[in-house]
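All of the numbers you see were taken from the coordinates with simple rules; none came from a lab. As the structure is a computational prediction, the values presented were derived from the model and not from experiment. Cβ atoms are built from the backbone, for glycine too; each structure is taken alone.
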Structure I
């Protein structure tokens, strides 16, 4: 009998692996709901009604009473609170590299190391900042909470598209429109799917003898958002950037972190969330696409307390429209894609729509129709913006252009 060749054996092995993966995925997704007619009935909590049943009808009551309640609920039940370190943090900054001729002299690019240190240890993060050389005044900026490692070539100029970076960001258009672009790598201070928390930023906040966050303390998403806050600390010292006009943007997991970071830190001028889905803009109670049970395959993205509500989302005293409401009166933009059903585009839009009453209370413009806008017809000349485009789970050139349109409307007036 002729022996099988090594190549044939390898092909057979890979085929079996692919079949096993497909079978596992099918079993994993077998209970996922995408059909609107099969979604459970639900009632959303009113962001303008306090825990005691009082209806909020003035901006003062929102800021002083209801907003702190909602912020505390999200911190303790969903994302986790940021503890106060027993040893104060000290920050040092070092400019590693400065390129004043980036894109043939159109921009200056700075690579900046930020070191955080206390008696428990240290953690380092690096940001990359592009500023247009054509402007003599401080410019607005888009800070990108990014999946791209700042030490890779993903942030170099693309050979195939010289007006873009290798990660697809249209850096030329940013500069032409008069924006700085700031890249913040999400995994500098906490690993993507951290499970041990024995390195990075968390140990600097542990009490003596502690080795893991407490049930109500911050998980991965909260730490990612905190990373962007520390980047903003540095931007406030950069006289080429107007730190009062900085939008934070994130996609997918980092869209979730972006919304939570901007809800907490009111120094950010606004938030842009691209296909953030479950734990981001999408409503928990719809249980469409990814759910709290499914997101828990990443066990520490959220705080431990959040697990109490797996398959019990109606027991949560909040939903994600209230997260968007926390950003008010600052602008917020939500982006979806038709084929990204895992992120529940309809639920993302409804979240923005049901956050809009808070914006109106504060004298801003929200979404006025419960119907999702038509595909590729963005709503951006308002304080709550939205678009849905063809395609799937990605950030495309179309998305970036709409984000810049939204920024133009708000940051240049």
Structure II
């Protein structure tokens, strides 16, 4: 087995034993990590409409081109959220409140968000950490998270002061004036869902339906939708300024983060950490993970996306257009030098090629046109980027850049 295979499988939530020998061989032999083997590709232009007309004004972008691109991603990549057969009642309940968390720095809220209609019920648990020294409503970092709020990930670390066990620098966030919100990915849909009878989907199924239709939401859309519902709750909490929420995620949750921010313009800022294929990386480069690899997990994307396995050039969109949908709001993309599965260069290029839309809307694109050296972040635009040394993880260096970028855009200057 190639040494690169093990971290790849870990990032995907698999063990080595989860794949057959044949599948392991496929992972080893058909993944491109050579820039010289990247095929020629032509990116679709976000500023040319489906009718072939150039977009030259903010109004054209807003009213014509942006809705077109949003619909293409919903129907061919991630899956659209269907209209439920009956209205869903959404309620909030503070299950537990701890006003002395982390030595009195924070108030920790365990908030249950419940969904109900005649088709059934579903519930997710969201954690909210509020700075106790705040004088008024504060901005927030919302992290779409792999960590179950019922486990030990959210206890203060005994090894690193100011950190949680999951590596989040909660003390630094609180001292910087931010609330921290953790949204768990696994309550409303399974990590690799196949049956869809347990979570949120059943509330949206028509009578007799048991699986999403080809254009309907896959796992990533549900993950992002869960973050939107957490934002609904934050709008009811007067200690948080819900107009200044940065949504962020790593790996799979970075993919969900970008799609959530593209759909829901209430998010003030989006941060993608090593989101790779289906996140910030360009599909057409066919470097590292590809559409066919991602669709091994049969419902992360919608069923329609499988039509583009080995045919990425036929996609009517590419991921620079996903970043474009976030404009004019700020977006930050982070990569790692050793995280070749996520195609760091492709992540950078996606951020670069989103630039014309940001410029059209009067915002500042990336300040560099070529991949910057490691550990030299680009923070001065409305699109931010860094590549740091290291692999597939979120490190203190990443958090430092995220907080600095958010300070520039979410604080009252």
Structure III
């Protein structure tokens, strides 16, 4: 699963995305309201063509919101925003674009549009979030880096928020392992916050992506950080909490993970440092998180995904910056399990989307991803841009 870097197109947004961006940038029209509008009118074109009176018939859309949606049709700031993204080397993906992250699309309130600087790949759906306190102990930093390195070597993408403390340490651990990492920001991509993470941001772009749902020039603000946590969770199969006080934002992330049916893991903190560990230890005590002390514990908690990765990769073998194992050649049908054969039967030579493979195989989403990974490592399938896989000869 090696990184594939593709240059950003001159136009950083699809035609459908350009229309959806008008709604995305409209005040008080969030992802859920946008979805209601599209379902009511049948398309985004139908929404933008509707009269204020027609718009007001939609649940949750009053006179003020209807007027704002109507005004969005002629809003020149949309083209200015697209130009700003192009200047910043960012793409804007809408939730209906094939490149839009597959797992993120499956949460109840996925962003209508996300700005991406770097690359988002289909393999990034095998991701684990590592989050925790900004004000953390040396122990917390060590654990964040240790888990991030180990999980990245096992083939998982590390997702975090590029904040000070645990987040930054997690990104650095993934980078040290030569792995993939995604940073979800609580500000627009024109800004780097905290400012001392400017170099880290560039390294993340080279081995993953910076992601935000906020307009390019949105400055950092405390109230913007909690909503971005749902994107961190939505991009992953599970969340690992490392150090959190009783009021830590990482606890919000843990609750969201439970709401979105993601696994929640926690590294126990020192009992004599409540300012760092009271919240994470309470998660473990209350049964809200699985206690983990090793990378293997996390892989076990990811069930089928973890079993595939543990089987196909030697966790003790790969060293820092080591390449992923080359796919096997000449895979005989006799080496496929029944479920692997179902997945392979759903993959065409031309390529099929993960959604189509998932639907045809009729397997649980996490298992579909795990088996696609197994088949890729065995040389039976290859990833393509746009969340697609194709069968090999």
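With distance in nm of label points 7 Å out along Cα→Cβ at positions 64 and 384 computed over the structures I, II, III, the top value is the one for III, the highest of the group. Structures I, II, III were shown, and distance in nm of label points 7 Å out along Cα→Cβ at positions 104 and 264 at 3.5 was computed from II. Suppose Cα extents along the principal axes in Å works out to 62, 57, 38; of I, II, III, which structure was it derived from? This value belongs to structure III.
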